[in-house]
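For reference, the structures are reproduced in the following blocks.
Just so you know, all these numbers are worked out from the coordinates, no wet-lab data involved. Predicted model, so just to flag it, every value in this text is computed and none were measured. Cβ atoms are built from the backbone, for glycine too; each structure is taken alone.
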Structure 1
Amino acid sequence: MEIGIDSFADKREGDDSVKAINNVIDRIVYADEVGLHVFGIGEHHRKEFLDSSPFMILSAAAARTKNIRLTSAVTVLSAADPVRVFQNLSTLDLISGGRAEMVAGRGSFSESFPLFGFNFQDYDALFAEKLKLLLQIRDNEVVNWKGQFRAPLENQTIYPRPIQKPLPIALGVGGTPESFARAGTLGLPLMLAIIGGQTHRFRPLVDLYRESWELAGHPKDKCSVGIHSLGYVANTKEEAIELYYEGYAKMFNKIGKERGWAPVTMQGFLNQIGPKGAIVLGGPEEVAEKILRHSEALGGISRFQFQMDIADITHENLLKSIELIGKKVIPLVNK
């Protein structure tokens, strides 16, 4: 199983943006050094995050790393131009020597739609059309295309071309059956974001993905399921809770006010870090066991990515956690 980290390039209140964004790059470099398989950068257009241009951050990290795979997590394709997305991803692939990936998704925030002049009412139609164009660009150097939301392309050649053939593009999904079925039908790897609830409840949707994959006639051995999940690794479970809970509650209460969620409670948090809850948090042995339980609950996964910088944890403690993941969790999981 590949294990890595996703980051939103979180900027804590009062932090210096220059220092914060370079700390993210340093964490990617350190993750490469201690043996993590993948590092992802999300995309948001909010004050508290510095990841509005994820491929820029990943390219900076690509020049300083050797082995780690570098991916977006996710690219908000609905509000982007697929031509530019492909060019950015392809350029990252060249800089990194063939280590680039992307997760295409619709995003969990709506800020990008008015920012780039799109109507949120076209949420799904935008994504479906742009994903189709992106895949056509990936698979064809010369593109002929016509759609609803973009000027047509007539015998257009799109460069640069990447090293990897095909360039890895996964589909980021939340909880809608249509998204799981679409990933399977298109033959795209699945990246499932689980930020709450109980992991095993997603099994019917993952089964739908696998069924759609087989019905479309794609090679069974290429079917791939990954999880993006909140989590943190410390020396002990008690230490992990102490470092993680306060920042987690602060962030989710802030977002919760926007979305009408109930306030975070310690009991609710403890349920989430329990055996069936979504959050993967604790000491190395406990975390490794929970990752394996997640895999079993979903019928097998090929990738697990921690989201842990959303909880106000210091750069120094994030580095310590990355080291524990590389030197202890990964060996335990893959043993």
Structure 2
Amino acid sequence: MTAPTRAGGGSAEPSNGTAWQSPLAMELYPRVCPICGSPDAREVAPANFDPNHFDSFAFSSRKRPEYMHLRLCECAACDMLYSSPAPAREALERAYHAAAFDASTESRYAAQTYGSFLPRIVQRLPSRDGALDIGTGDGAFLAELVKAGFEGVTGVEPSSAPIEAADPAVRDLIRHSPFRPEDFVAEQFRLVTCFQTMEHVFDPLQLCRDAHRITKPGGAFFIVCHNRRAVLARILGRRSPIYDVEHLQLFSPRSVRVLLERAGFRDVEVRPVINRYPSHYWAKLLPVPGRLKDRLLGALDRSGLGALTLAAPVGNLAAIAWR
């Protein structure tokens, strides 16, 4: 592996939570585009993070934005935005293993949104024998799979905290582990899913190739990820919550299609996602100063308006591909 560089650079707002000793060894390694391997890239943004500002939520899902990110490069060949240098895979696994979790409500709403895509997928599947959710969190989507009639449902999750928070009805379906392809046999699952996880993995192309291997012929691979080309992301720029130290890459409709096709999938369909969350969560993502955000969140909670749900096309995309 190429010699590492030390992390650092830029300023950042203090992250949420209390002081915490990060397990992430902040040695960063250069890389080329993780989809197409092209070295032809331009720097979009220098690194802007401070490991001293990491807390137990730095590598957790649906957290309060910290406005920190690694150095970002844009691939001229496939439109991927990716970090280079980036932490090694082993360091990332340690960081996710120790991450906190307090997003059970948001997880449930996200699972319902993603579950709304299942009827169109099921119509084309020859059967519902076997489903795997990669990066399943607290397993909320596993309940959607069971409700949709899938058998042999399994989830994998590297963080212990969301598993502890899982509904007992699905907790036993979750393996506490990063996704490791050797844990599964070829053509084991009719449906493989991966939601808001592809941005976090060290090698997204290899993950998709592994997903292709374990998907049955005629089966589907269903992913959801951030769309960096979405209108809102372009308006907010690097004040968008999608620019985060967790995200080693960010996709566009073009780059996600290239990713899935290079992995061997066919008939790739890319569609926008309309998310529905409580207004408290939407307010948590607003790019406003921390004290103002605290007052806003407090007012929403005291008034009860924080529980009001709102649907919005904030810039996520769904991709369904076939084996």
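For the reader, a short list of remarks on this structure follows.
- Read-out distance in nm of label points 7 Å out along Cα→Cβ at positions 166 and 182, computed value 2.3, structure in 1, 2: 2
- For mean count of other Cβ atoms within 10 Å over residues 214-221 computed as 20.2, the structure of 1, 2 it came from: 2
- Here Kirkwood radius over Cα pairs in Å, for residues 70-253 alone was derived from just one of the structures 1, 2, and that gives 17.2; the source is 2.
- If distance in nm of label points 7 Å out along Cα→Cβ at positions 134 and 198 is computed and equals 1.0, the structure in 1, 2: 2
- Each of the structures 1, 2 was assessed by mean count of other Cβ atoms within 10 Å over residues 142-149; the largest value belongs to 2.
- Origin of the derived value -7500 (helix-only ellipticity at 222 nm (-39500 (n - 2.57) for each DSSP H run of 4 or more, over all residues; to 500); candidates 1, 2): 2
- Which of 1, 2 leads on distance in nm of label points 7 Å out along Cα→Cβ at positions 102 and 278, largest value: 1
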